[in-house]
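*Asks:* The next part holds the structures, each set out as structure tokens.
Values in this text are rule-based calculations from the coordinates and carry no lab data. Here the structure is a predicted model, which means the values were calculated and not measured.
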Structure 1
Amino acid sequence: MAKLRHIAMQVPDLEKAAAFYEKVFGLERVVRGDTPFGNALMLSDGVINLALLQFPPGTKGMMNGPDWAGLHHFGFIVEDAGETKKLIEKEGGSYFTTLPGGFEGLQAEEKYKDPNGIVFDISEHGWRTKKLP
């Protein structure tokens with residue numbers, strides 16, 4: 001069975017958003033990544049990974065402009081990505097893109113769209129929920 005383990009929100013200010021979730025809910029920072037695709041600051045409660053995303057001008061992935069804040073996508077950890085891909089397509093979903101690996105703070109996963117066009121990730125390895133030593 002798949003498990004929801006990743007929620008990504010676009011925010012205009014990473015530090016301001018991170019401070020809010022740290023102070024109000026006790027989430028901890030696990031990794032930050034600044035990439036050509038945009039910037040991410042990952043927080044976690046130890047189970048769920050909350051990715052705060054910020055897209056400077058000229059980077060890809062931005063939704064609704066640089067000052068917009070809201071749900072960007074979410075992700076499921078799955079046991080068998082190949083079987084899950086088949087089921088996604090059988091039920092009306094479609095492949096969207098795969099993020100490249102090799103960037104600190106960017107965890108490569110495959111992105112799909114559900115029949116309504118909402119973006120979600122699937123991953124066999126999951127998302128970081130603890131700081132590396």
Structure 2
Amino acid sequence: MPSTQQVPIVDYLRIGARPYLRASECGYCGARYFDRRNACAKCGRVEFKNARVSNRGVLRSYSIVHRAAPGIPVPYVSALVETDDGTTVRSNLVDCPSDPDHVRLGMKVRLTTYVTGVDDAGTECVAFGYRPA
């Protein structure tokens with residue numbers, strides 16, 4: 001049986017046996033970005049290198065979303081994660097009940113991936129989130 005083709009939902013998600021996020025890191029000040037940059041917003045320099053982002057971190061901020069666009073299941077947890085290497089990542093908290101009894105600031109989390117949809121050719125779209133560690 002042929003293997004299923006997968007594509008990441010964003011360019012900075014690397015999928016495979018050990019998924020991870022890849023940031024653009026300023027070669028001068030070390031600021032990290034997930035989008036394309038012409039210059040660093042912190043120092044103005046233009047030299048960047050690829051940097052692998054740690055898969056583990058802690059939950060620094062969150063909001064439990066109860067209203068969303070049609071077709072988006074609610075509630076869900078929108079999260080701000082600080083990874084072990086200091087990178088800030090905006091994502092959703094997954095594999096965890098979306099209520100204050102189960103979500104707490106400072107909780108340890110780790111990167112995970114999941115399939116968000118499949119096209120007519122059978123190609124899977126893979127997204128990322130963080131789950132309790």
Structure 3
Amino acid sequence: MNIPAELKYTKEHEWIKIDGDVATIGISDFAQSELGELVYVEVESVGETLAKDDVFGTVEAVKTTSDLFMPVSGEVIEFNSKLDENEGDDPTLANNDPYGEGWIIKVKMTDPKEVADLMDAAAYEKLVA
């Protein structure tokens with residue numbers, strides 16, 4: 001299982017990568033493997049400011065649908081158009097490249113200190129082991 005050391009993780013299996021005050025967020029390799037092949041990724045929160053732990057979207061696999069939770073508070077500024085059914089429509093990118101082309105949203109953080117509450121790779125690995 002791939003758990004990049006430079007990322008932070010949530011107990012709900014989202015990952016977050018920080019670049020200044022912008023965070024890129026997706027689902028972990030563990031999450032995509034548990035869900036199976038994704039058939040739909042829905043994010044209708046672009047332009048909204050959400051609190052940490054708020055639902056920002058859903059992922060739908062053949063066998064289940066799961067909510068996606070904000071790892072930090074902030075404004076959702078972008079949804080990965082390659083996952084969007086109205087654009088590229090390839091939700092399997094989140095399966096095949098969850099930490100790269102399969103990212104889901106970008107967020108302008110309102111409280112970057114919240115990142116300190118997230119798990120590092122070692123803690124996340126213990127959670128999913």
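*Asks:* One of 1, 2, 3 was used to calculate log10 I(q)/I(0) by the Debye sum over Cα atoms at q = 0.09, 0.16, 0.19 Å⁻¹, giving -0.31, -0.91, -1.13; which?
*Replies:* On the way: 1: -0.25, -0.81, -1.13; 2: -0.31, -0.91, -1.13; 3: -0.21, -0.71, -1.02.
Structure of origin is 2.
*Asks:* Out of 1, 2, 3, which structure matches 21, 10, 9 when semi-axes √(5λ) of the Cα gyration tensor in Å, for residues 37-76 alone is calculated? Let's see the in-between values first.
*Replies:* Working: 1: 21, 10, 9; 2: 33, 16, 11; 3: 21, 10, 6.
Derived from the structure labelled 1.
*Asks:* To test your reading of the models, identify which of 1, 2, 3 gives 15.5, 42 for Rg and Dmax of the Cα atoms in Å, for residues 29-100 alone when calculated.
*Replies:* Numbers: 1: 14.6, 38; 2: 15.5, 42; 3: 12.0, 31.
Traced to structure 2.
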